[in-house]
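What follows draws every value from the coordinates through simple rules; no lab data is involved. Computed from a predicted structure; not experimentally measured. Cβ atoms are built from the backbone, for glycine too; each structure is taken alone.
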Structure I
Amino acid sequence: MAFFRAIFYYLFVIVGMLILGIPFMFFKGALLGRWQESTQICIPFFKVLFKITGIKLVVEGKENIPDHKQFVIVANHQSYLDINVIWPSIAITAFIAKADLWKVPVFSWVLNHIGCIPVNKNPRKNLNMGKVVKDRLQHDYTISVFPEGHRSDDGRMLPFQNGIFRMAKENEFPLLPVTLVDTGKRLSKTKWAQTPGTVKIIIHPLQTPETFAGKTANQLRDEIHDMIESALPYKQQEIASAADNGTKEA
């Protein structure tokens, strides 16, 4: 049954993009000139899809979401569902994503027009990416990035890559750390399976250029990695176990 639910989920997204998404993009972007709002349709769309598929979103830390749109969401990555849950829980957003996605017909047009930014395998092609991100933010886009680079197989966080943290230091834009819990259980990476249940989104305090001015990019990377990981169940169990052992030894 979980296999057929996964098929339904992906088909619903593809058909929805073609029937609702692209026409709405033309309306908001081509007609009204507000491309940064062209994914607004994703909020009600995914709310409906989550209701149909039994996915419940629980959001903690909503007070940490800035009133303005000019920030970069930094999150852990377990599933394709990660992208979907950000729209209804945090903000309308564009993404930093692998350049290979731009090879897909139609989808590449969508990515370009909603403000997404490609990451190339050749580092030289990414040299001006920080300026591109800064420019998007100044035009009222919110950007999301998954610094692990690819989805985790087991939900345990992988090391973060340096790019977004170096760019944030050099171009002085804020980062919003977000922990996504159990997206991999709801829509698996390792098999075709979609299962009903809860996804928890924990929004941590905004990290502004002023708060990380005295830190190196590597220090910022590691601190945000640890902040995001600290809200994951396996890490909380490790911390609780270490505390119990410390109490017994004392």
Structure II
Amino acid sequence: MKILLTNDDGLQAPGINRLYQVLKEKHTVYTVAPEKEMSATGHAITLHKPLRVKEVELEAGVARAVNGTPSDCVKLALEAILPSPPDLVISGINSGPNLGNDVFYSGTVSAAVEGFFLGYPSLAVSLVLEGEFRDFSFGAYYINELLAKHGSKILEEKYLLNINFPPRPAEQIQGTKITKLSRRNYANVFDQRVDPRGQKYYWMTGSIEEMDEKDSDTMAIREGYVSITPLCVDLTSHEEIPELKKLNW
């Protein structure tokens, strides 16, 4: 299988490098990712400056660094860089969760969405971080096994899947749950500060307020399961269309 691998943490991030090391054993992997961290950029694309690409030699192999967003990387790779179309787009493994409402802010998920927009089956993959836990190996081998077992189905259906791993070693993983997006709200507090020149600036802090919902991605992670959420990109509220058509516009 030919795979386009990207992320929003940048080429040096441990998640994308570990995933590359595992996937390259059985697949042809092209890595095109931001040259620096671009977390929480959403689906931003670059319009007002040139995009530059350079080859970078990493421990995991040769990759291409782009001075743009995760969505730029996927769009540029699929439409200009790769020698032939890939079979699959994978974004990750992200350092941190992409659960609930966060998918709208996530550069990781947006990169997968861009692949999906362009007609490719796509996966967004993230590891929830907690304490000192930073082991991406289970997630990498899980994705490799997922492709071995269900790759043909994923390619056939053009899935967009959002996959999150709990912060646990392999022997403590309880299994896999197919989930829905949870509701995660942020109690944002803007801390007002003053810079050395006496100018005010604001730093966003705050905490996450999670809703305990049955069958949600957040609940699955809390219980120690791998969460797989199928995503759609059609934001149309279809059930409202018949009622709106009745109104005198």
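A value of -11500 for helix-only ellipticity at 222 nm (-39500 (n - 2.57) for each DSSP H run of 4 or more, over all residues; to 500), calculated from one of I, II, originates in structure I.
Which structure, out of I, II, was mean count of other Cβ atoms within 10 Å over residues 2-9 calculated from, if the result is 15.0? Going through each structure in turn, the value belongs to I.
Computing Cα Rg over 2.2 N^0.38 Å, for residues 58-193 alone across structures I, II gives 1.03 for structure I. Looking just at mean count of other Cβ atoms within 10 Å over residues 10-17, which of the labels I, II belongs to the structure with the highest value? The structure with the largest value is II.
Output the label of whichever structure in I, II has the greatest value of distance in nm of label points 7 Å out along Cα→Cβ at positions 50 and 66.
Details: I: 2.3; II: 1.7.
Across I, II, distance in nm of label points 7 Å out along Cα→Cβ at positions 50 and 66 peaks for I.
From I, II, which structure was relative contact order in percent (Cα under 8 Å, 6 or more apart) = 26 calculated on? Of the structures listed, the value fits I. Ranked by mean count of other Cβ atoms within 10 Å over residues 130-137, structures I, II are led by I, which has the greatest value.
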